[in-house]
Each structure stands twice: as C-alpha cells, then as structure tokens.
1. Suppose you compute log10 I(q)/I(0) by the Debye sum over Cα atoms at q = 0.10 Å⁻¹ for every structure in P, Q: which one lands on -0.49?
2. From which structure (P, Q) was distance in nm of label points 7 Å out along Cα→Cβ at positions 25 and 41 calculated, if the value obtained is 2.8?
3. Compare distance in nm of label points 7 Å out along Cα→Cβ at positions 57 and 81 across structures P, Q and report the one with the greatest value.
4. helix-only ellipticity at 222 nm (-39500 (n - 2.57) for each DSSP H run of 4 or more, over all residues; to 500) computed as -18000: which structure among P, Q?
5. Compare relative contact order in percent (Cα under 8 Å, 6 or more apart) across structures P, Q and report the one with the greatest value.
Structure P
Amino acid sequence: MAEDLPRLGPLERQVMTILWDSTAELSTREVLERTGQPLAYTTVATVLGNLARKGLVERVPAGRSFNFRPLVSRSEYTAGVMSEALATGGDRRDALLHFVGTMSAEDTALLRQLLDQGEPAT
C-alpha cells in the first residue's frame, strides 16, 4: 500500500477516523452527524466520494443511497504512512534512529518485543 498511499486532508482524516471507529457501515448523514461540525451534507458526500476514489472506503448500496465502510484498517494505513516515510526519507538508518529516539519507553519496549518475536509473515 505504501507505493500508492493517498494523502489525507484534515477532513478526510476525520471522516476516516469516524469510519474506523464504527462497527457498522455508515451513511453520509451519519458521518456528517459524527463530525460534530456545521458542515454541508454535500461536503461530506464529496469527501466520502473522494475517499472511495482513493481506494480507502467502499460504497455499499443501501436502498436508494450508499453506506460507507473502510477498505483498509487504521493500522494498515498507519503502517503504510510509516513505510512511505522510510522509503522517501533518504537515509533509512538515520530516519529510524530519530524515530526510535522520539518513542516513549512503552513503545520502545513494545517494538523490542515485536522484533524479538521474529519477522512477521508478509
């Protein structure tokens, strides 16, 4: 996914978070209500359409309209962002060194534990 990773604007990111946090498919109206912002229905519909075009959400027929659900998990998207940053960031070792240097002790311990478990299957 990292090769074709779409960039998300602030509203796209908010809509993706709403979809990721939902256990069910959501209509445009439901997404709009969960933003908590005074947005136009058409604005949210456009954002959902753009996310579908980018391959991040799927339109699911629901009567005369559509509901939406994410096609990638939050974790998959986050991993893709991290992979893309490493792929385009120049010196991978230096980038990883700086990244690890910004991690909390808990995250560093978790990373160490994951590395000790061996390389995950791809």
Structure Q
Amino acid sequence: MTTKTRPLSPHLSAYKFRITSALSILHRLTGVALSLGAVLLIGWILAIASGETAYQHFAGFAGSWFGQLIIAGFVFGFYYHLCNGIRHLFWDAGKGFEMSTARASGGAVVGASIGLTIVTWAFMFVL
C-alpha cells in the first residue's frame, strides 16, 4: 500500500514574527479580556445593589494592589481595543495597508492606548 504525501498548510513557523502580528494577537487578547472584565463590572453593580457590606467587600478588593492591577489592565485593554478598532476601520476602507503605514499606525495605537490609560488614571486619582 502506498501513501500519498500531502502538502502541509502554512503554520506559524512559516511566517516571520512582525510587530503587526503581535498587535493582531494583542487585539484578540484584549477582546477576550474585555469580555471577562464585563463580569467584574457586573460584580460591581451587584455589590452596589446588595448593600453597603457587599459594596465594602468589593471596594476593598478593587482598592488592593491586585484589584488596581486588574482595573489598570482593563482600562488599557479598553483603550487598545478601541484605538485598534479604529485602525481596522481604516483598513476596511482600504487605507493604510503599506507596511510602513501599518507599522506607524500600530505604534500610534500603542502610544495612544498608553497615553489614554495614564490620563484616565490621573483623572481618577487627582480629581
């Protein structure tokens, strides 16, 4: 019995890792994180509705270093997903596919996301 050798589909090992690949993966990860973060928001609303004791427990968690880390990640994920979604809208319109433009817009997305996160945290703690 003879067996045919079948061609292999391109796999991750066939591609060079590029910054655009990392940004695409991060876009998907932030989408999942935002879905999970929605559970945190629901927990916050339930804590408010359940009374002062439940809210104090939630506020204690949210005020801890771990809670602050989760909230900071949620805020960054929100801004990154928003900014990269706008970038994708331009791609849907057929703009920005040149490699230099894609790299520049990717850097702008990361920079804007970090900047907006810092501004949000500054307003949360200063005002």
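Read the figures in this text as sums done on the coordinates, not as results from a lab. Please read these numbers as outputs of a predicted model, since none were measured by experiment. Cβ atoms are built from the backbone, for glycine too; each structure is taken alone.
1. Here the read-out was taken from Q.
2. Q
3. Q
4. Here the read-out was taken from P.
5. Looking at the calculated values, the largest one is Q.
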